[in-house]
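Each structure below appears as structure tokens.
What follows draws every value from the coordinates through simple rules; no lab data is involved. Just so you know, these numbers come straight off a predicted model, no measurement behind them. Cβ atoms are built from the backbone, for glycine too; each structure is taken alone.
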Structure P
Amino acid sequence: MQFRDALTDPSNRAWLLQGKFGLEKEHIRIDSSGKLALSPHPAVFGDKLANPYVTVDFSESQLEMITPPVGSMHQALGFLETIHDIVAENMGDELLWPQSMPPALPEDGSQIPLAQFSSEHRALTEYRRFLAQTYGRKKQMISGVHVNISLSETLIEKLFISSNSELSLDTFRSQLYMKALRNMLRHRWMILALLGNSPAADKSYRTMCPDLPQVTPNTCCGRNTVSVRASICGYKNNEDFVLDYSDWPSLHRSVRDLVDAGKLVHEKELYSPIRLKTNLQTGDITHLEVRMLDLDPTTKVGIRPESLHLLHLYMLWAIAQDEPSTFGPEQQKTATQNQYHCACCGFDSKIVDVDGSAFSHSPKQEVSNFLSSLNSFIPAGNESYSATVLHYQNQLDSPESSPLELSRQGIHSEGFIQYNLKQAKTNQQLSKQQTFRFNGLEGLELSTQLMLREAVLRGIKFTLLDCDDNFVQFDKNGHTEYVQQATKTSKDNYATILMMENKLVTKKVLQAAKLTVPLGGHYTDASQAKSDYFRYESKPTVVKPKSTNFGLGISILKENLNQQHYEQAIDMAFAEDKSVLVEPFVEGREFRFFLINGAVEGILHRVPANVTGNGSLTITELVALKNQDPLRGKGYVTPLEKIELGQAERLFLETQKLTVDHIPSEGETIYLRENSNISTGGDSIDFTDEIHPSYKRIASLAAKALDVEITGLDMIIPDIDIPASAENYSIIEMNFNPAIHIHCFPYRGKNRHLNSKLMSFLGF
């Protein structure tokens, strides 16, 4: 099967990097001193078999993180990083060991705790007992990263058509993946040379590898060791089995023969560095799994994006590469020995060509040629994959800056345990700085990202139905919920949502419930609204669309109101809606009450967009400076929004007789808007525990009046310390889509964990 021409055909290049991608990663849990944690699997992650993202591996002390298949390597790595961060945040004082080779293990390996399961899953525990007896518990503690890659079905179909094959499409697909598997196994030493990163082991592992030299009292490694994990004393079967790789049925049959002969207890016991995965129902090949990657202790997640891009290109290269006539016993032995030689000594080893002959040039040059050939599989304009090839070419030229060399230097200078313990602590600190993003899904609004993070923590499977609309399906134990933008759920009926969307209807319903709302005029014609200027002349006034959200089209004309400003505000409101409300401005501070099931779960005071002067910078410059805060962004993917200097802000400055070029004095605060929406650059301050409880009761009554379960209620209160009365508060709005992130990550105050409370309310 020849595919080089088809893979490099311009008409097919758009599909080369498409497909499905998933990651699996193991980590050992350790205590703060670097010793193996003997505590049970963290209860916060629930049932270790039911959680699709966080489970155990061989040992109770060994976590496994799993991503679902996603549409890009970027998403897969981001998903894995998010799982990693969530795990790190919820481990108490424990840490994640960042190295593939385990930390100091008990001399008596029997003290390493096997993963425990309920009686109905006793077979899982028994299988681990078998592994412990056959391979030793210490060897089973070796960890790593598995990368799952499937080709785009469109690409497969295009290759099928161009091949003029007489095979069925399913058979063709199987043969395509088989060719990729054979060539990837043949040349796997090259990937090991570029990505290997377990150059040493703790002395407690030496019983599993007596030939590993001991360079310090506690550290064992060779001078040029690339990967102990991939070496002859690493994660492998006791025997190097020969299999039939001629086609998929033959490969599957040869593995079954090993099981029938008692050489394997189960097919999954075969520790192949690369293997094919199938659909359990149909038996058809679905993807390829690369299982030979070491954890990279120099990066928090344990694997770099460049590594994933390289593996992806490697698979395409393997499909395009010509094959020798066979991949029989001798060729398999050569490929395996190349792996062991490279793992032991890198380029300074007896690596040979696939036929067993010496290279016409050095192994290092062979890898360089391989890297150069990868460019032909990169579509024009894909900078990340192009940068990957350049990255590894530079690494060949300057190996001293490679992750492997950095690990090696750190281990030699500090010792195996101390170096990796330091990396573990650094990684944990980095994880705790990333508590609001769902990496790889940064395009979703932040409130939705927080719900997805909570789903991972609770082991709730989620499906993104529409990313643009932030529409998600959640599933667990037969229970399904559909949620849009975090707070639009099945708990609220359609009529309730329509009432909250319509500010006029909201006012009338609340008035009927004897709750205080601002009075004012309602207009469907801009000229009529403008002709009523005399009613509001010289009075603080609010102009807002009847049905809008996020503060769009709202103007608060508090000072120096004139007809020009009023008419501009009317035009801005009608630009957002065909119906407009004009109301008297209510004195006091504005508070956002977040309610779930009638209970107030969070209260924020939202300070309007503002800057504080330093006596030298203009308002424009101060805005630019404040917008540098990493908590500020655009598109509701950060806790705070960047401040704009648009028409609304300039108009409000005019009412203060100021311009954007004004230089505020030292400590002087300049407000850029009257309305305090976070969506327009405001600051959020938590007041949940400080406000008089009577206002919470008012908010609950309002939610009951509209029969709403999830809402954000905006209330003006002059004095939060005195009890509520009809004269000292006003409900100005109720929102059917209130953001939760502002309560989870306020500018100042406590995290109210609304994502957790919402998930509980949804029945998870």
Structure Q
Amino acid sequence: MHGKYFAVRTLPLLIGAAFSCQAYAAGEVLEEVVITAQKRTERLQDVPISVTAISGSQLENRGIQGAANLNALAPNVTVKAAQPGAGLIAAVTIRGIGGGQPGIWSDSATGLYLDGVYIGKTQGALLDMLDLQRVEVLRGPQGTLFGKNTEGGAINFITRKPSGEFGGNVGVDVGNLGYQVMRASMDLPQMGIMRLGFSLRDERRDATVANPNGRDWNDRNRQAHRLAAGFDVSKDLKVDYAYDHTHINEVPTAISLLSPTGYAGLYPSSYVGGLDPVFGLRLRPAIKPYASSGYPTSIAGDPGRDYYTKLDVNGQSLTVSYVLNPTNTLKYIGAKRKMHYQEMLDLDGTPVDLFNAGKNTYYDTSSHELQWIGNAERMNYVAGLYSFKDDGSTLTDQIGQYFTFGFAGARERLLYYKTRTNAKAAYGQIDYKLTGDLTGTLGIRRSWEEKQGYLWSTLDPVGSAGMTQYRDFAPQEAKANFAATTPAAALSWKLKDGLTVYGRVAKGFKSGGFPLEADYAVQAVRPFQQETSTSFELGVKSAFNDGKAQLNATLFSTDVHDYHINQLPPGGVSPVTVNAGKLKSEGVEVEGLYQLVDGWRLQATYGYLHMKFKEYDTYNQYGALVNIADNTQASYAPRHQLTVNLDGRLAKTDWGTLRGIVDYTFTSSYLNYHGQKSPIGTNVAVGNSVEESTLPALALVNARLLLSGVPVGGPGKAEISLWARNLTNVKKQTTHIDIAGFYRIAGWTDPRMVGLGLNYKW
């Protein structure tokens, strides 16, 4: 499935599959999907990009309120918590590219957007989003129209605008584990030039894992609200404003101790780079009794400590659209977002005072974008200017008997750092109809960026002069500049009505920065450079049987240069980010939608992914740099992903329409972090084996029985639903991490939840 001629061999098969399916679909016509992936309104089937659009009704039926539950709903898309316990920090990859560290000093290679506004960091990104009209998942580099940090792709959450007509809905869900959700949304009648709408959501749930030494783990306490206003100033001038707020105050997800092994299992000889094997041996007896590979029902935290995850987000956006003439529109998008994230985690999953880590992060962003969107007889075009600024700070508090891993005398480390970004860009893209059936696309973006980093660190108490040099340093400050040109070109050929093939080449880049949580000051202020990628894509989009079926497929190959790798330097316990590698990602994506018979619809997606390092320079156990590309398997790269959604009308009665909805997602096993295939040889490095790094395959089933259109009086109708999430009660690891080579911890799936939902719409 991979190799030099992979795309050439496979594309004819995909086109043939599209033709062969034309005889099998029957029933109702599929709804036409309209997207804004290229900054203007277009039919999804006409856009020469791999895009999945998930409608608001689909999101509602699946219980999706934001990014947290998007995993595998689009092919080759992985969304999860970044590490055990950090349930609000996102690790998002598309085609195996993304990830990023959980600190604000690091960027992800997959961009998250809310109504086109960039959500700057992964911290706090797994929040609820209200009034979603649809979610657009764009796969492959989007560096031309979206800019930096979209090497893997972009996910754009698009909210519903107030209609100007009186309407809304109220609802409640209750379920096991004390689960309850109350929600309400309303559009008010238009008042002069103003349209106004608001929405509210309150979610609560009891804890899922007991804690004999404190508050139980993994509860839910989340509130969100949103206000949207539209102003129809004139026929040509429209203004839209939105404010959203999220408040979360929960006990973190449970962390369990898997094993007290780590490097010792991979490297039985003494480690001469600085880690203390004697300490490792001394640590194991203290924590070994608490280790377990089974699903935890009770985990004791450290006595007397309070563990928490808190998040407050406030966002504002203003969009002004002015129609210059029938073919040209100017649009301005301005936004400000403020985030305050706090956590205190027990990072060992035992009652031993081993390693507790806290963060207190403030992060603010502001952005401005001016777009010129137009069309001529044979041409569509968009041009824009963009500016983005962020300003963030984090105070980390590391507490515990062993958190310095053998460096005597220290029980607490305080690290404070700040990061600032000032980014600007100019871009343009033209679609030109070369013939009646052949359209070419050409675009380019130039980006400039300045980043600043500042930090200080202290230990309390300081145990020795050597340790002072190692972990305690005075304030440090550094600046770095980055720039990139990211073009894109595509050719789309309409073979016949309902059948289009396209080819696309695009470049993307991920910003550089400073590894501000490093052990040594000199490492923390040494910048790592930007990462770049080039992607080739061949695709087919088809609609057939009079609009009753669709089949889209894509082949892709992406080369990443100066790949960001987290290395553990000799003598260190905190990884630093460096440019140490070259990576190739290639695969297949297939999406099908079939109206089987009247009232029954089948939707399925499949993603195949193969990733391979071409270069990976890092340190071995003797402190020497080695290229371990041939001995390393890439992380966040499940070989197979499959989703199947069946939505069927079971009965239509005077009391409403009864539907059954089943949603199945499968993700094959993959590595949570890069793993080494063999512990023997010249290209063995400090790190973990494939066995230690592998997460198990995960198959989840969600289901809903929905009675809609129930007449209960008044202007609207009611909906009643019975629902289940994780219906088969799968209990598997969803994330794990190695702590400095001495022990491993894990996070797990949420247990099965079942409940009843009531909703009234008018």
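Quick notes
- Highest-scoring label, criterion being FRET efficiency 1/(1 + (r/R0)^6) of positions 97 and 625 (r between Cβ atoms, R0 = 35 Å, to 0.05), among P, Q: Q
- Which of P, Q yields 0.35 [FRET efficiency 1/(1 + (r/R0)^6) of positions 233 and 441 (r between Cβ atoms, R0 = 30 Å, to 0.05), calculated]: Q
- Across the set P, Q, distance in nm of label points 7 Å out along Cα→Cβ at positions 225 and 721 reaches its highest value in structure P.
- Computed -10500 for helix-only ellipticity at 222 nm (-39500 (n - 2.57) for each DSSP H run of 4 or more, over all residues; to 500) - originating structure among P, Q: P
- Structure responsible for 16, 51, 30, 4, 0, with P(r) over Cα pairs in 20 Å bins from 0, in percent calculated and labels P, Q on offer: Q
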